[in-house]
Each structure stands twice: as structure tokens, then as C-alpha cells.
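What follows is calculated from the coordinates using simple rules that are stated; it is not laboratory data. Being a predicted model, the structure only gives us computed values, none of them experimental.
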Structure I
Amino acid sequence: MRHWIFHPLVFYPLAILVAALLIAASLQPQKWAREPAPVAAQQDNGALVYAGAGFNSPDGSPEQHMTVVRDFWGRPQALRIAVKPDMPPPTPAEQGVRILMTPEDAARIEDRPVTVEVSYNPSPVNAATGLAVSLQGIGPAEWVAQDIPPQPATVRFQLPAQLAVNAIGLRALSANNDQAYGLEITRIRVIPHA
């Protein structure tokens, strides 16, 4: 005697539904890119901290490759950036990959010099040799660059004040220009000064 689930009017629609769900899950829509949008920073003793959810929706750059590392459920974990081959150092007109700030967070650092601490992991294959950071606003970007060691570390940047701040610009740098070189950013801490 057959079980009711194997009746053609039940089995075939159920099989199609299961196949459609498996195909949809294999596409991993939770990891698809998001439209650039401002993200709220976590507060840490007056500092703004961007980590995890702070990397949810950055604004890309034509000079770099960008990937947001996400877990199975689509929650952001880190931000990977890699400079494209044959790119010169950043110019004041370049924006880089940008972490967009909410108006409330931007008001905390408006027209104030800041220290930016960037924690990162080097790329295991093509590690960037430097990193440049800038505050983005209505004026031209003032990039501050540093060489970075090829091991996990935190680097500090002293950035000048910027008017109408709306983002933090990031740009990977490389001494080589034959292919893309990058790093994985795990945390950004912005400390405003008086």
C-alpha cells in the first residue's frame, strides 16, 4: 500500500518546492551586496567604533576591489579591500572605499582632528604594503598613508579636521603593481580631539 505523500498530486508539487528552496539557498541572497548607506558607530568612551555591523553597506571605489565578509546569516564580519593594478597613490579628488557615517556620528567629529585606529589582517596571498585613510567631507580628501607590516596589527593615523564630514575613506596601497593587493579590515576606531 502506498503512503499518501507519494500520490502524484502531493509528491511532485512538494518535490518542486524543495528543489526551489535548495536553489534559492545555494544562491546565498543573505550575502549579496547592499546599497551604500550610513551606518551607526558603536560608542566607546567618546570614540566611534566600526566593526561587524559597521561594515554592512560601504560605498565602493573604482580604484579598488571591495568585499564585505559575511557569516551564513548575512551578518557582516569584516571589510576586504584590494587596490587594482597600476594605481598611483590616492589623490585629494579620490574618495576610496568609504564607510558612510550617520549625521549624529559625523557631528561628533565635525571640524575636529581625529586619531583613526585601523585593525586589520593581511591578505594571505597578495598582502598590501600600505594603507591610506582620510576623512571625507565637502573639501578635498587629505590622505594620510602608512606602511603596514604583513601580520595582523593595528595602525594609527592622525587626520586633520574636515568640514561636513560624512565618511571615512580607505585605500589599500602596494609597492607592486602587477596585480591586486589588499587586506581585511576588522575594526576602525575614530577618536576625536578637542
Structure II
Amino acid sequence: MNFRKLDAAQLLQFAEEIHNKMMENSDIFATPSPDLETLVTTTDEYRDAVTEAAFGDRRAISFRNEKRGELETVISDLAKYVEMIARGNQTIILSAGFLPTKDPSLDNGTNPKADKVAVSSNGLGTQQVRVKVAPWTKARYYQFEYRKKEAGSEWNQVLSTTSALDIEHLESFQEYEFRVSYLGKSATPNYSDIVSTYAL
């Protein structure tokens, strides 16, 4: 995305289109990162800053530029999330309000196996488990997965831009299994060893 081609009105329209499309297709984009509330907040803040800067005050213009940068970052992070969900499917990309582009840097290389996964309960009554994995500099996303430790349980998936994640709303005193994969240029997971702990 080349944001320099967009003026303030176009950028605001683009952000609103992304929000509306992802809301309409929330069944596809169930856990956007950043979440859509963050997109709404940064869009509103930028819109207000543009209005304030219309009078030519240098401080207001500087603040407007700062808020534009924040909005561009949120949109860029959402684009990465959509990219990992779509995995090249142009229909899915369009359904999020983005335009598909070809990335010449994509290759068929595999991601390294996720390493040094550690899990720990966040404390009695929290129903949360914190999962950490050794960072990988080329990771676009970290794919965290968890399930109850019983036969036939399906894996739940959460994508994150960071190498540590709090898994919430677990059942107290239930044992869960966790695994992590790096996602870089390749969207094919390469899972870590499975580790387990109890939610409290």
C-alpha cells in the first residue's frame, strides 16, 4: 500500500471501507488484529486532527501527521492479518476492503519450527493462560492454537503479531494443550512441540 497517493479524505474513506467490509464478513475475519475498535478509534482521531489542522496551526498540523501515521500503521497491520487469512484468495482480500496485489518476494520456503514454547496460568480465578514462544525476526504472524487435553478436541486458533499471548475464557481446572507456529512468507504452519498446563 502506498499511502502517499491518498489524501486525507481518501485515507479516511479507505479506513471506513475496511471497517464496514470486515464487519459484514465477520464470519471470515473473526479475530482481526488489531481489533476493529482500534481501527474506529484511530480513524476518528485522525478525522478530528484533520479538522483541527485546517486552520494552518503548525502544532495542529504536526499532530495531524502523527495521527495519520498511527492510522496507517493500524491499516498495515490489518492488511497482514487479512493476508494470512486469505492466503492468496483474491475474493477474501476484496471482502475485507483491500485490493489484492502480487508480492514478488513470496516463495515456497518453509517456516522454521517454533521453538521454546512456554505456558503458565495467569493465576487462580483468571481462567487465562499465557503462552510464549521464541521470537522469529521474519515472522509476520504467530499462530497460537489450543484445545482441551482430551481425545477428539479441535484446535482453536488465534493469530498474533507478538510472540506472547494471553489465552482467555478457559475453563478452570481443565488441562489444555498448546502449540505455536511461525508464519512468514509461507502460510504453511510448522508447529512447535505440544505443551500443556491447567487453567485456574
Source structure (of I, II) for helix-only ellipticity at 222 nm (-39500 (n - 2.57) for each DSSP H run of 4 or more, over all residues; to 500), computed value -4000
I
From which structure (I, II) was relative contact order in percent (Cα under 8 Å, 6 or more apart) calculated, if the value obtained is 26?
I
For Cα extents along the principal axes in Å, the calculated result is 62, 42, 31, so let me know which of I, II that is.
II
